Every structure is written in C-alpha cells, then in structure tokens.
Structure P
C-alpha cells in the first residue's frame, strides 16, 4: 500500500503527485529535467519513507524543492 501526502504537488506538465510510489517513479524518470541535489534528496526521502525509516510528511516539501530546482512546479 502506497503512502500519500496532501495536498498533491502539481507539476507544469499537468501531473499531480500525491503518493510516495508515484513520486519515486517521477523522480526516477529519465524525463525529470534536472538531476540536482534537491531531486536526489527527495528521491532518498521517498525511498526511506517506503521502507519505514522516514515520515511521509517529509515527502511533499522535498518534492516541491526538487520541482522548483527543475523549474517544473505547476
């Protein structure tokens, strides 16, 4: 069962991300435009949340920073 955060994070391409698994997929996608430190941190947090080592409440702010870094925040 995937863990969710609310409200969803909207990206410039129209996607709205609200689940840890879909966020992992988006951040891992070769189409993610900027593979910088914020993206790496967000992906690390998501993986640790999935494994039960971090809180789902940490995902949304990390994803927002990664999307801002990539200039794709909706």
Structure Q
C-alpha cells in the first residue's frame, strides 16, 4: 500500500486491493488501511462490489466501474 500516493486501478473488479480511509469532519486522515481484493477474479468467492459494500463506504473513488457494480456497492 502506498497510502495517499496509491494509484486508482483502471478496472474496479481487478484492483489488487482497496484503500479504506477514515477522515474527520475537518478533513484530517484518522486512519488508513488496505483491504485485499479476495473476489472471484482472484480465486476468492463473491463479487467485488459485494465485498466493498460490506466495508460500508460513504464515498468510492474508482475508475472503470459499471453501473450495476455501483448499485451493488450501496
């Protein structure tokens, strides 16, 4: 993980990992952690959008994501 310098994957479902950042109301980074992509593209089980939805994000910063995946992340 490269933290704030991490690149955004060109393909949401094939990203190696996801960076989860907790931010204060003042915009300060409180914590940052890497969550490995264990979805079906990497030999795991389940759709990546479902795995990300379990993280309960307020915001996603992504590239290369289909509308059905956006809806599944909700």
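Here the criterion is distance in nm of label points 7 Å out along Cα→Cβ at positions 4 and 28, and among P, Q the highest value is seen for P.
For which of P, Q does P(r) over Cα pairs in 5 Å bins from 0, in percent, calculated from the coordinates, equal 3, 19, 34, 28, 13, 3, 0?
Numbers: P: 3, 19, 34, 28, 13, 3, 0; Q: 3, 15, 26, 27, 17, 9, 2, 1.
Derived from P, not from the others.
Calculating distance in nm of label points 7 Å out along Cα→Cβ at positions 12 and 60 for structures P, Q picks out P as the one with the greatest value.
Work out which structure the value 32 belongs to, where relative contact order in percent (Cα under 8 Å, 6 or more apart) was derived from one of P, Q. For relative contact order in percent (Cα under 8 Å, 6 or more apart), the value 32 is produced by structure Q. Starting from the value -14000: which structure in P, Q was helix-only ellipticity at 222 nm (-39500 (n - 2.57) for each DSSP H run of 4 or more, over all residues; to 500) calculated from? For helix-only ellipticity at 222 nm (-39500 (n - 2.57) for each DSSP H run of 4 or more, over all residues; to 500), the value -14000 is produced by structure P.
No lab work stands behind these numbers, since they all come straight from the coordinates. Because the structure is a prediction, the values reported are computed rather than measured. Cβ atoms are built from the backbone, for glycine too; each structure is taken alone.
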